[in-house]
Structure P
């Protein structure tokens, strides 16, 4: 190889002139091509590895997604099954309870055990859907309130009051309750006992109504007075009824 700079001769495969160090362009170009070729191979290898890695990663995530979706689907199916089974069990339990309650209430109704019916409904917290028995208990509760107020007035002792005015003050609440309870029973009997819905409780409603009518007889109230008593305090006649009841108990207190 002849150096173009100093005209010295040196081996063709030497990278530069050993005398003036001028680059041997032929060897340099060859080296450069080899280096670039090596870079191209490395780049191709990197691209290939990157593609393989991307495919492997994609496959990995795809498998994970499908696995998660599979688990979610299984959980969804299990939840649905549990919900359906639980709902059926709840419905069956509800029907079983309703059948048990109805059977017990029907037995109490047939025995005219209205006190037991009231206690049973309170114990089991029964409300709604039992109209037949609720109507009876409602009327019986008012009848019982009337009886309790009557008993309370009878138990008023002389040392609780010094004169008629004091006695009136103590007895007023109970007298109001007697007439209000009677009015409630009469109204309920008109509403439930004589309606077009035959629930099978009509005899019980009539029985309680007659109990109240009998109680009112001790104040000399007649059957024709019952409709006006049902008006409660909406007429002058009702105020007269109030005075009649007060006088009845005052005479006993004396």
Structure Q
């Protein structure tokens, strides 16, 4: 069903909310017409077929999370990491404003960690109907007991409730993330600075694509930088493994 956009979110043209849906990103790809200037937002209480990077499943068949997709116009889709960076910082900054001094970090390229465990994931996809739009999906574990997740994930993930022993109202949390995202998209210099300061375990020994090195950071274009025995190397994609605990 169609929900009226909250007045404070003037930049959201349409807000779609579903009790249950296969995937908010998949639904976003079917929406027509697409936004001309502002954003469209798709929200689900439960996702049956949530997706992560490389087609992996993203467990979101539970109540109490934010399962969201944003459709936004972009000036140049090749600069998609700009939007990844803005959304990553928006999620972290919002959580840190609510829960100061918490150990919340960005794990390149698409995850948010809290005390070393995944609390959120991001998935960027193109919009088939337009080369000038981008879909940014994210899932944030909010009011979800760890016992509600599959046992094989319990040592890898966490939730806001698990870390704070408190329930966090979902609607104000979503509004705050969207406002932060909108603002960070307009201030790339600040966003880049905050992103760098929030990176998880810079200076650590890591492995990516079977190459070992020291994790120096992430370039403005989204490439990860490693110092190796053969010099500085860069990677656009891959799974980053940390070799130092």
Structure R
């Protein structure tokens, strides 16, 4: 498989692409030939660094600030992308927050914000890109979930709920557009070396069969695989070092 040609001519939107897993996915899709819309909400310097690296690969790139939990921002973002790069062919719903809270600490506002950023955003962006994907009879959507969708996790019940909802959203959309050339899948990382995972204890890492944390590049590789395969849809792909075996 020639990775450099795989996504040539495809416009890829990665939400929350300024750092961590989102950054790695943006660079992976660019290396596979895609033109990249780098979405960010606040850290413009970090997003610009990602955009520069995408441009260095010879791809078209657009830096687009938007709060993807806000429908007006999503509409404006899509209009900017379509004007500059063209309609979105590949959507990666990666934007998210991980406020670590116990059940006693968690507030209603924190619960609502987590659902909005981690789940509602995937709904808004998917609804925004689907009409033109359906018209062209081709599209790829990947939702970045988490092992917390099926386990207790380290962050809190609000995060569990958001990620479980994302996987339900994945299956629901996948079934409804499967006959229109569009696939919808989730990638579920666990114990990946990012800022969000900085507080994970060594004892938790030692319980993973591969005995290390995962790399953001490994999540990006799984994302590209989900995009590349026409016959995988409605699935959740775990990237967890064998954690599910225990």
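A few remarks follow.
- Computing helix-only ellipticity at 222 nm (-39500 (n - 2.57) for each DSSP H run of 4 or more, over all residues; to 500) across structures P, Q, R gives -25500 for structure P.
- With distance in nm of label points 7 Å out along Cα→Cβ at positions 67 and 211 computed over the structures P, Q, R, the top value is the one for P, the highest of the group.
- Given 38 for percent of Cα pairs over 25 Å apart, calculated: source structure among P, Q, R: R
Read-outs throughout are calculated quantities, based only on the coordinates presented, and are distinct from any laboratory measurement. In this text the structure is predicted, and so the values were computed from the model without any measurement. Cβ atoms are built from the backbone, for glycine too; each structure is taken alone.
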